[in-house]
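Take a look at these structures.
No value in this document is a laboratory result; all are computed from the given coordinates. All values reported here derive from a predicted model rather than from experimental measurement. Cβ atoms are built from the backbone, for glycine too; each structure is taken alone.
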Structure P
Amino acid sequence: MLVRKLDPTTDGPGALAVLQEGIREQSLSAKTTEGDRQAYQRDQVTKAYDEVAGCFRAPETWSVAVDEGQIIGVLQIMAETDPREERYYRSHGFLLIQELDAFPQGRRAGTKLLGAAKQEAVRRGRTAIVLQTPTKSNARKWYRAHGFRSWPGGNLRPTMSGMILRLDGGRGSGA
């Protein structure tokens with residue numbers, strides 16, 4: 001399996017399919033009614049993908065996991081140019097994963113992409129990786145198995161839970 005930066009000219013359809021599947025799973029955990037789920041999915045996909053232009057927003061922030069020529073995982077890390085990066089995440093030593101999806105599951109794409117996120121965190125001089133995941137999702141168990149712990153400072157929405165993976169053995173700064 002290969003993990004590499006998203007190529008906006010060729011990876012769009014495969015990466016979008018994985019993203020949509022991941023967001024579909026998130027919406028099933030985060031929302032209760034069918035209308036809410038559909039609205040959540042539309043909102044989340046629109047944040048990541050410009051359907052009019054047919055391309056990913058901020059493609060430089062995306063990586064893909066490719067196995068046997070098929071995209072089976074996507075990772076989006078907050079761009080270094082994002083104002084929130086400077087104002088909050090960098091100052092606390094955090095790297096923010098905005099999206100991490102793998103489909104089909106069980107092929108270790110998530111684990112490989114998490115490894116890429118750890119490398120990026122080290123490159124940026126960060127001491128922790130943070131993210132949000134639906135409170136009732138199965139993804140929480142996966143993240144815990146990969147070293148993440150609950151992070152109350154990341155509970156920004158009622159249906160989402162913050163999680164943190166300390167890369168320095170828990171000695172770094174952080175809320």
Structure Q
Amino acid sequence: MIRKLASTCFYVGCVPGAPGTYASLVAVGLCLLLMHFLGSAVAALIALALAAVLFFLGAWLGRWAEGYFGTGDPSAFVLDEIVGYFVAVAPVLLVFPNAEVLPVLGLPFLFFRVFDVLKPFPVNVAETAPDGWGIMLDDVVAGCYAAVSSITGMVLFADVLVRSGG
């Protein structure tokens with residue numbers, strides 16, 4: 001019961017439709033709360049710490065989830081999406097601590113979902129790692145791609161996306 005609760009992110013992964021997207025939105029909401037109460041830099045550090053802890057928990061639970069759900073990388077298992085989004089958003093929060101909320105949280109979300117779904121090289125290679133490692137690694141790599149893409153986009157459009165410091 002506890003393993004299912006954790007691996008599905010309190011059953012978010014069991015919601016029909018797009019459980020990976022729903023789980024990523026949960027991570028967006030958590031980051032929003034952290035930013036509101038603690039600021040961008042602290043939110044980024046907490047996101048990175050959570051990503052590290054959940055990565056290893058997810059790798060351990062991933063193997064169990066494949067057996068429990070009877071398929072490789074089951075869609076109900078969504079800890080990997082939480083980790084991937086945290087990896088995507090943390091660098092953006094650190095580089096743009098004064099950015100508007102929508103781009104700083106939204107761009108990493110959009111880019112992460114695109115890279116997670118399309119699985120460009122080496123995301124597709126990372127998912128072939130054995131046991132629960134592959135489940136987690138592909139989302140970490142997709143999160144890295146999303147972080148770089150988000151930062152690049154924000155640099156290119158900084159005058160539009162970043163508040164003037166006044």
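Given a computed value of 26 for relative contact order in percent (Cα under 8 Å, 6 or more apart), which structure among P, Q does it belong to?
It must be structure Q, since only it matches.
Given a value of 0.99 for Rg/Rh (Cα atoms, Kirkwood Rh), for residues 81-120 alone, calculated from one of P, Q, which structure does it belong to? Please list the in-between numbers first.
Details: P: 1.10; Q: 0.99.
Only one of P, Q returns 0.99 for Rg/Rh (Cα atoms, Kirkwood Rh), for residues 81-120 alone, namely Q.
Using distance in nm of label points 7 Å out along Cα→Cβ at positions 33 and 49 as the calculated read-out, with 1.6 as its value, let me know the right label among P, Q.
The correct label is Q.
Say we calculate Rg/Rh (Cα atoms, Kirkwood Rh) for every structure; which of P, Q gives the highest result? Walk me through the intermediate numbers first.
Values: P: 0.94; Q: 0.99.
Going through P, Q one by one, Rg/Rh (Cα atoms, Kirkwood Rh) peaks for structure Q.
Taking distance in nm of label points 7 Å out along Cα→Cβ at positions 41 and 73 as the quantity of interest, name the structure among P, Q where it is greatest.
Q
Where does the value -24500 come from, among P, Q, when helix-only ellipticity at 222 nm (-39500 (n - 2.57) for each DSSP H run of 4 or more, over all residues; to 500) is the thing being computed? Mind dumping the intermediate values first?
Details: P: -10500; Q: -24500.
The correct label is Q.
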